[in-house]
Structure P
Amino acid sequence: MAAAVRRSDGNLPLELTTFVGRRREAVAIKRLVPQARLVTLIGVGGVGKTRLAQRVAGDLRRTFPDGVWLVELAALRDPALIAQVAAAALGLRDRSAAWNVDTLAEHVADRRLLMVLDNCEHLLEASAGLAAALLRTSPGVRVLATSRQPLGLPGEHVVAVAPLSVPAAGQAAAAPADLTRYEAVNLFVERATAAAPGFTLDDHNAEAVARLCSRLEGLPLGIELAAVKMRALTPQQIVERLDERYGLLRTGTAVGEPRQQTLEALFDWSHALCSPDERRLWARVSVFTGGFGLQAAEDVCSGDGLDRDRVAGLLSALVDKSIVARVGEDGDGSRYRLLDMIRDYGRRRLAGSGEEERLRRRHRDHYQRLAERIADQWFTAEEVAAVHRLQAEFPNLRAALDFSADGHGPGQDGPDHAGLRLAASLWFGWRAVGLVREGRRRLDLLLAADRSPTPERARALVAAGWLAGIQEDHASAAAMLEEARALGTRLRDEWVLAHVAQFTGHLAMAEGDVAGAAELLERAQAAHSAAGDRVGLAITLVRRGLVVAELGDIGRACALAEEFQTLAERNSSRRLEAYGRWALSVIMWLAGDPGRADAEARHSIRLHWADDDQLGAAYGLEVLAWIAAEERRAERAAFLLGGLQQLWQRPGTPLAGHAYLAVHHRNCRDGARDALGGAAFDRAFAQGGRCGHDALMAYALEEPRQAAAAPSGPSAPSGPAGAAPELTPREREVARLVAQGMTNKRIAAALVIAPRTAEGHVEHILTKLGFTSRAQIAAWYTEQATASHAPSA
């Protein structure tokens with residue numbers, strides 16, 4: 001029951017503004033990246049390294065069949081988590097205790113992909129280590145990095161990103177047509193036109209525009225901040241005020257390069273143009289990392305002279321001034337973020353105000369409440385939205401945990417245990433979004449720092465023990481769960497004791513003690529039922545059903561299966577239904593009913609596939625492989641096992657978390673090899689390993705979806721001539737909503753995704769189908785739907 005993975009062509013964000021200039025640099029880098037193993041773009045802050053890297057990466061999508069992937073490092077503090085962040089960007093599910101840069105490199109060893117490591121300068125050694133591991137192990141992988149200095153690896157190709165071209169001092173009086181030869185001028189005109197429709201570069205303002213771009217030394221960040229002031233000022237007025245502020249700065253105590261002083265002057269000027277309350281809010285919203293919603297801003301930043309009902313208006317004013325960017329929507333409305341340099345400026349102002357400690361504490365408390373709300377949404381109709389919300393908010397959750405780990409407590413009274421409470425509240429969330437290793441590390445550090453015998457420690461021990469068990473670190477898991485049991489008994493905490501029984505049962509299952517597991521899980525089920533704990537009950541029912549089936553009581557196992565399906569239906573949980581269908585397929589397999597096992601496994605796979613959950617689908621693929629081997633379809637079994645190998649690389653072992661079932665995996669493999677012979681088995685296995693995700697699923701379900709990599713022969717599915725283009729289930733769902741006349745915004749609301757994600761899906765559909773309009777998508781979908789319901793000949 002893992003989170004949905006990202007689309008197969010990568011995770012680059014959509015461009016919100018036009019890309020101006022840099023043509024020669026972009027062409028040169030595009031030629032260099034496919035040939036060189038590592039290319040690093042270096043340059044000062046604000047010069048546009050990130051935007052250039054993303055544009056180049058986007059243009060190279062077709063060169064890398066396994067996608068282009070952006071790994072954003074600006075918000076990461078702990079270098080030990082760099083592999084985790086990279087894995088999350090790739091959509092991988094981290095459940096191996098040994099997950100690190102080397103195991104990540106092994107996972108992509110046979111892939112052809114481009115990884116963009118953005119903002120490496122503060123994690124230079126860790127970034128170099130990740131890049132080195134990827135390049136050492138993965139010949140098809142290329143790395144494009146951005147940093148203020150090179151990574152320092154052998155074979156690194158360093159490209160210095162210079163500021164945009166600007167007119168020389170003697171060219172300020174040049175004609176407007178001549179000034180358009182300069183990239184900085186073009187960028188200013190583009191952004192100024194957006195800010196003040198009707199603006200044109202002419203004889204009256206050309207000199208001022210040229211002087212402005214020269215004063216800002218061609219830095220894109222400075223030019224964009226200056227251009228937005230065209231809403232209220234002329235170019236000449238902007239230059240005059242910038243010159244005044246720059247001169248004041250140069251005669252003061254400022255240090256640093258002239259361009260850095262220029263940007264600081266521009267920030268100071270923007271700050272001075274804000275009202276006192278706008279300045280206060282600018283400083284306060286700098287406490288957020290990555291992005292934030294309106295409700296978060298109201299909760300954290302209001303009070304102490306700033307009324308809650310004024311925050312929305314002030315935030316809108318900061319958007320108008322280009323201090324804050326509106327970047328989309330979330331479950332609570334609009335979503336915002338600050339550029340890193342603007343955020344840093346605001347954070348310095350916040351520190352100088354004496355409010356930083358209080359604001360960070362309020363920020364931590366807000367995200368504690370958010371984590372607890374999300375914990376209440378697992379295995380409900382809101383669980384998909386909960387996953388998306390959790391993914392979006394993890395930069396802020398990390399910042400909140402960092403604040404607690406730094407030893408901040410309520411004055412002289414000692415630690416407030418809030419860090420343990422927050423990390424433990426995320427116990428299921430760590431797994432749901434594939435951050436098991438990070439969750440384990442966070443909990444271990446917090447438990448070592450706060451040893452008070454509190455309810456927070458007991459629950460954190462439960463969470464850490466569970467995560468250790470998922471990582472198959474059974475000794476550590478058992479020790480933490482035993483401490484949690486003793487502390488839970490002392491505190492009479494029924495939640496702790498129920499979960500200890502449940503997770504200890506999981507350990508017993510993994511170690512082959514099926515009878516002991518059955519006893520523990522029965523006890524846990526009773527406790528969860530009595531407490532009305534939906535999440536604990538759901539997990540326990542599924543596990544107990546599998547254990548009872550292993551013990552041979554198929555009737556009881558089926559009864560338990562009915563219970564968890566009823567629970568899934570009552571709570572509208574597609575994830576629980578998908579996982580429960582898989583468990584039922586295993587029960588039917590153990591009962592000797594391969595037909596029912598096949599049907600339930602396919603049902604499970606389709607549900608997981610609809611959410612792009614590859615790892616969840618892998619469990620169902622396992623059962624289909626077992627069935628194929630038993631039915632003497634050895635080539636199909638070998639092909640599926642090869643495809644599964646690439647999926648099981650992520651958690652590090654087949655059937656992760658259900659090791660007691662691995663015997664069926666081994667029997668399937670050995671039986672297929674004996675039936676085919678070594679050479680034929682290896683050939684089919686290798687074909688499966690090279691198969692793309694969509695093609696693998698189509699082959700497994702034996703549906704005509706152009707599974708081009710499938711082996712020839714009687715077991716391979718054949719698609720009809722002119723088969724429909726291979727859209728993912730999510731893309732088909734989007735196409736259906738387009739056919740209903742929905743806008744991207746309405747599609748996003750219907751599917752509980754970001755509008756930008758909906759827009760990306762529509763673009764991919766247009767590209768795959770070769771269309772240029774939404775009307776063509778609607779006509780195509782209607783035709784497909786009509787054909788699928790036509791009577792067969």
Structure Q
Amino acid sequence: MAHIKHQKHAVRRQPQLSQSAALTALALALPASAFAQSVQTLPEVKVSAEAEGSYKVESAASSKYTAPLVDTPKSITVVTEQVLRETNALTLQDALRTVPGITFGMGEGGNPSGDRPFIRGYDSQSATYIDGLRDPSSQSRDMFNVEQVDVVKGPDSAFSGGGAIGGSINLTSKQAHLGNSADIDLGLGTANYRRATVDVNRQLADTVALRLNVMKEDSDVAGRDEVYNDHLGAALSFNVGIGTPTRIGVDYYHYETDDLPDYGIPYNNPYAATSANAIYNGDGGPLHVDRENFYGLKDRDFRETEVDSGTLRIEHDINDKLTIRNRTRYTRSLNDYVVTNPGDSSGLNITNGNITVGTGANTTTLPAGFLNRSSKNRHSVSEGYVNATELTGEFQTGFIKHNFATGIEFSENEVDSRGYTVTGTNINGVQYLGASFANIANPDADDAWNGTVTRATAGNKIKTNTQAAYLFDTLTLHKQWLLNVGARWDHFDTKQTPYNVDGAALTANQLRQRGKSDTYFWSWQAGLVFKPLENGSIYLNYATSANPSGITTGDGADNISAANQNLEPEETRSYELGTKWNLLDNRLSLSAALFDMKKTNAKVTVATDIMDTVGTQRIKGFELGVAGAITKQWNVSAGYTRLDSELSDPGPTAAATDKGNRFPNTPKDSFSLWSSYELMPKLVLGGGAFYMSKVYGNTANTKWVPSYWRFDAMASYEINKTVSLRLNVQNLFDKTYYDKAYSTHMVSVAPGRQAILTANLKF
């Protein structure tokens with residue numbers, strides 16, 4: 001089937017700036033004393049930079065964190081560029097494999113396919129940021145233009161705004177810098193892997209530089225039949241005034257994919273004793289079939305995505321204590337697919353003999369050993385603007401030193417979602433409500449299909465506007481006592497409007513899709529830090545987060561609807577007791593934290609098409625972390641997270657047995673280790689071990705994927721100053737495991753063993 005052609009026209013819209021004058025005055029007036037006292041002589045601040053190739057950093061990338069990591073009363077894990085390179089992390093999921101306590105959820109149609117990380121048990125799909133600005137829409141992100149990933153764990157709305165219930169993720173993009181360099185990676189591997197990246201930086205004048213990153217990848221997915229990836233990306237960074245008081249930068253980013261999507265394999269579904277399918281009852285885990293089995297149709301299925309983003313950055317040092325910056329970004333993205341959903345929870349995937357399904361004209365006989373091959377689809381275009389102005393610096397009030405950040409943010413995002421109508425007869429002469437069937441034991445992606453895929457006539461437009469103001473301050477009360485405080489005010493306004501392109505009247509179902517939410521909320525952060533020694537800290541932190549209905553603007557799991565409109569935002573509070581230490585001459589960082597999170601007004605269904613914020617969820621746990629160099633030759637990045645989750649009150653319409661169950665997508669135990677050792681001056685050996693305990697896909701805890709261990713290996717050799725080679729073997733022992741669990745239909749099968757040899761050229 002020839003793919004449908006899409007005409008893309010980016011329509012520029014001006015963001016709504018209502019209340020901007022008042023918010024500007026509020027944000028900039030808060031640190032007014034900074035201007036009055038900025039001329040005072042302050043103690044010398046020593047700044048230590050990380051050595052090239054480090055696993056450890058001193059500070060988070062975001063300027064909202066006004067203290068070094070060792071003095072920040074919050075759990076923050078940083079995946080450095082060196083770890084990204086050594087692990088050959090290509091996607092966001094690859095990058096976050098080295099961060100315990102994070103899982104990824106699956107999308108479908110209405111809940112779109114794309115990056116869906118869960119942090120400390122909570123969906124963080126809407127809490128992903130690029131250089132500190134929210135990155136909207138459903139995407140599958142590549143790491144070719146990323147040099148650092150910061151993962152903040154625990155309620156983070158004070159720093160990040162609505163939706164950061166369990167934490168947030170910030171990707172730092174590669175920026176132009178002074179000096180000339182070129183870095184080229186050429187990779188070949190099993191499963192037809194081919195990938196090339198080019199990173200060129202050129203200094204054009206004393207304070208001007210240009211940087212270009214380009215990537216092209218073609219590959220299959222190891223251990224999966226038929227599935228392939230075709231990716232292309234380019235990123236440009238142009239900076240003027242580098243090293244001067246006034247700096248201006250322009251960034252452009254483009255990324256596109258053309259893949260054969262893969263929704264994995266079905267669950268071996270359990271059914272109630274009263275169900276008609278009870279005789280086909282399974283255990284709720286993945287169906288026991290070959291890992292390679294692919295249930296899609298090559299002539300029907302496709303996924304195409306495209307992201308274009310432009311950013312303008314202006315930064316000025318008012319003096320040696322104060323800096324003001326403004327960033328404006330426009331992003332347009334497309335998520336377009338038709339994909340096979342295997343089984344669709346029908347129970348037909350576990351038949352032992354011929355059965356008759358359907359009623360009336362839809363009655364048919366299904367042969368043994370076949371499953372439903374339904375399709376899920378999406379065509380959504382997201383366009384958004386964000387503008388952020390921030391003032392950072394330090395000042396003194398008496399004996400108290402302040403390191404602060406204050407600012408205002410405005411954003412507008414609109415998503416136009418209008419999917420497909422998929423028709424056609426199916427294979428083997430069997431048809432049930434228009435769905436296709438596949439042989440469970442031996443599916444054939446080349447099965448004939450003579451249907452059609454046409455754009456639906458009905459769609460939805462969802463528009464969200466936000467305005468926010470924030471202030472953070474780290475107060476140095478004494479050389480051993482710090483107080484970190486912060487507050488953020490948000491106005492969140494979203495509205496969903498259904499439409500028909502053929503002019504037809506809205507149906508009753510479309511009318512039920514109407515929804516809106518207009519709400520204001522505050523988020524708070526307060527942490528007390530005690531420093532028994534200069535290189536360590538013990539802290540107690542309190543933080544809140546807010547999650548308004550419709551935070552994903554129709555392009556994620558938490559969308560606005562008639563059922564949840566105009567509800568108060570969900571709120572979460574967290575207490576965290578932790579300690580952080582820099583050891584071995586600042587080469588190695590150690591961290592430990594105990595935490596208790598509680599959502600007291602979770603959205604739950606109380607009647608048909610009616611939701612209310614009356615649910616309660618709680619998660620407690622602890623985590624350990626280490627990052628850096630044990631010796632000059634030995635680097636390590638490792639962590640362990642324990643998550644004890646409980647659905648304390650799942651709501652009046654939930655099954656009574658759901659109360660007390662564990663959160664979906666929340667492992668009780670997770671562990672990650674990546675380490676490398678310089679065996680000889682030019683030879684480095686490395687490897688990783690990753691563990692995830694059993695994960696449930698639903699609140700009933702009847703759908704699940706088993707625990708697993710995965711091991712990776714790496715060896716790199718420097719031939720000379722220009723050429724080096726790196727061999728990565730992912731999933732070293734070819735373990736069959738499942739890395740995503742959907743709530744009802746299917747599980748994602750992780751890739752099998754893959755060997756990749758990368759040649760790196762530096763000029």
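What follows is calculated from the coordinates using simple rules that are stated; it is not laboratory data. These numbers were taken from a predicted model, which means no experiment stands behind them. Cβ atoms are built from the backbone, for glycine too; each structure is taken alone.
Taking distance in nm of label points 7 Å out along Cα→Cβ at positions 273 and 513 as the quantity of interest, name the structure among P, Q where it is greatest. Mind dumping the intermediate values first?
Values: P: 6.9; Q: 4.2.
By distance in nm of label points 7 Å out along Cα→Cβ at positions 273 and 513, the leading structure of P, Q is P.
Using the calculated result -19500 for helix-only ellipticity at 222 nm (-39500 (n - 2.57) for each DSSP H run of 4 or more, over all residues; to 500), pick out the matching structure from P, Q.
Of the structures listed, the value fits P.
Figure out for me which of the structures P, Q the number 28.4, 90 belongs to, where Rg and Dmax of the Cα atoms in Å was derived from the coordinates. Please list the in-between numbers first.
Working: P: 28.4, 90; Q: 26.2, 87.
It traces back to P.
Suppose mean projected area of the Cα convex hull in nm², for residues 577-744 alone works out to 13.5; of P, Q, which structure was it derived from? It would help to have the intermediate numbers written out before the result.
Working: P: 10.6; Q: 13.5.
Answer for the origin of the read-out: Q.
A value of 13 was computed for relative contact order in percent (Cα under 8 Å, 6 or more apart); which of P, Q is the source structure? Walk me through the numbers on the way to the answer.
Details: P: 9; Q: 13.
Computed on structure Q.
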